[in-house]
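Take a look at the structures listed below.
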Structure I
Amino acid sequence: MDSGSNSKSQRPSVSSDEPVRLSKLMAEKGLCSRREADHYIEKGMVYVNGQRITVLGTKVDPQSRITLDTRALESQKNLATILLNKPIGYVSAQPEDDYEPAVRLIKPETHFGDQKRKLETRHFDGLAVAGRLDIDSQGLLIFTQDGRFAKKLVGENSEIEKEYLVRVQGVLPQEKLELLRHGLSLDGKKLKPAQVSWQNEDQLKMILKEGRKRQIRRMCEAVGLKVIGLKRVRVGKIKLGNLPEGQWRFLEDNETVD
């Protein structure tokens, strides 16, 4: 199959002239994930400056024109993204200490809402969490097969907002509230500014643009608060909404994260 007018291409804006691994360059430029890139290369779906590349590990000029053929584009359209309302007690990724992974909640009987699109075995191929929640946290957990979508959510340069409702115990004077908003560091690295406000007498709304390990709990501990409940309710423009706890739905075609 040729790299005709229906294909998708990307011209890198990399300054270095050193050859780089093709799959790495494709991922950096948002064409797909590295795993997907390797698959497309093996199947002969990738062109560099019009030449089909089929050898894994091929290195190319960073300024090369990379093109995906129509088969790759069609496969990307069929990649699934799944939204789950994770309950407390489930781990986001691999099982640990006999706890169940949240992905086990994704099954036909817990499918919420529109049933026109059915869950299939293929939807679990390469399905991965994009932004974890601690075992003792609940709310919106996103699984996706799409490496481009995952990079938007958790990539190093991601600016996507994550909104949480945080139930706390303790006293928070105004100066410490301001510190929560900006001024704290974790592990020797300064945190990005956060939006923090009271929802009611014991619940904060916190909006972050990063997601370090147990970040919210550690932020609250740093200002003398104890977190007794944490729920993620939004990622970018995607809201938890009325999705019941322990149930899931597909991301709709008209939904975007940014």
Structure II
Amino acid sequence: MTDRLKGKRAFVTAAAAGIGRACAIAFAREGATVIATDLNEAAMADLKSYGVKETHKLDARDTAAVSAMAKQVGNINVLLNAAGFVHNGSVLECSEDDWDFSFDLNVKSMHRTIKAFLPGMLAGGGGSIVNVASAAGVFKAAPNRYVYSATKAAVAALTRAVAVDFITKGIRCNCICPGTIETPSMLDRAAALGAGGREMFVSRQPMGRLGTAEEMAALVVYLASDESSFTTGVAHIADGGWTL
């Protein structure tokens, strides 16, 4: 432990797996008091063994539940918005339900948590908000990622809007834009492609490998910490060179 987040209280969504889980563990390792949430409560059962203080079941699509959770948790210094879903398909395969679900989970969930926690962060003198966007949609087009790309572009714009509105009030808001990261969600998508699915994802990475959730967590720790105190409103690419 290097105590880079010592004294900070961090709230994490989608902490049961992937980037959210890796960040919750990394935050705790760096000295933060971590409140981890996810719809899948059982999958968070072992997080306390990594130093996570609290775990709570939370549906990031439920405005009332998010507001109640913010009141229950109290003031925080760090908010990580990691909830998201990857829809596969072009505009022709995107139904109105697909569109609405994707924007509700990928974008509006961040609106909910920021609106719920920001007043407390302001009252406490400031804080850092980190949103998970994607290199796809923000910096580069990806095949069959129509609505997913649209949502991630919206996340980048939301991030800048929050940053500029509260730049004089001690609030920083940044987003990370991962490339292809080896997470349970990504491996499920690879498996759905059949034999060679994982290799297909690897082949489009210039480094010849997938990224890890822990590598993304390292970037998020930096953005959550005071080390990045002069950084706000930025979409940070961590994609293994995919957008070069």
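Assign the value 0.25, calculated as FRET efficiency 1/(1 + (r/R0)^6) of positions 45 and 109 (r between Cβ atoms, R0 = 30 Å, to 0.05), to the correct structure from I, II.
I
I would also like to ask the following. Looking just at FRET efficiency 1/(1 + (r/R0)^6) of positions 37 and 189 (r between Cβ atoms, R0 = 25 Å, to 0.05), which of the labels I, II belongs to the structure with the highest value?
II
Taking mean count of other Cβ atoms within 10 Å over residues 53-60 as the criterion, which structure among I, II has the greatest value?
Evaluating mean count of other Cβ atoms within 10 Å over residues 53-60 on every structure, the highest lands on II.
Also: For mean count of other Cβ atoms within 10 Å over residues 61-68, the calculated result is 15.0, so let me know which of I, II that is.
Label of the source structure: II.
Also, I was wondering about something else. Name the one structure among I, II that helix-only ellipticity at 222 nm (-39500 (n - 2.57) for each DSSP H run of 4 or more, over all residues; to 500) of -12000 was derived from.
II
Quick check on the output: 64, 47, 36 is Cα extents along the principal axes in Å, derived from one of I, II. Which one produced it?
I
With distance in nm of label points 7 Å out along Cα→Cβ at positions 173 and 197 derived from the coordinates and found to be 3.5, which of I, II does the value describe?
Only structure II yields this read-out.
Each value in this text was obtained by applying a stated rule to the coordinates, not by laboratory testing. Note that the structure is predicted; figures quoted are calculated from it, not measured. Cβ atoms are built from the backbone, for glycine too; each structure is taken alone.
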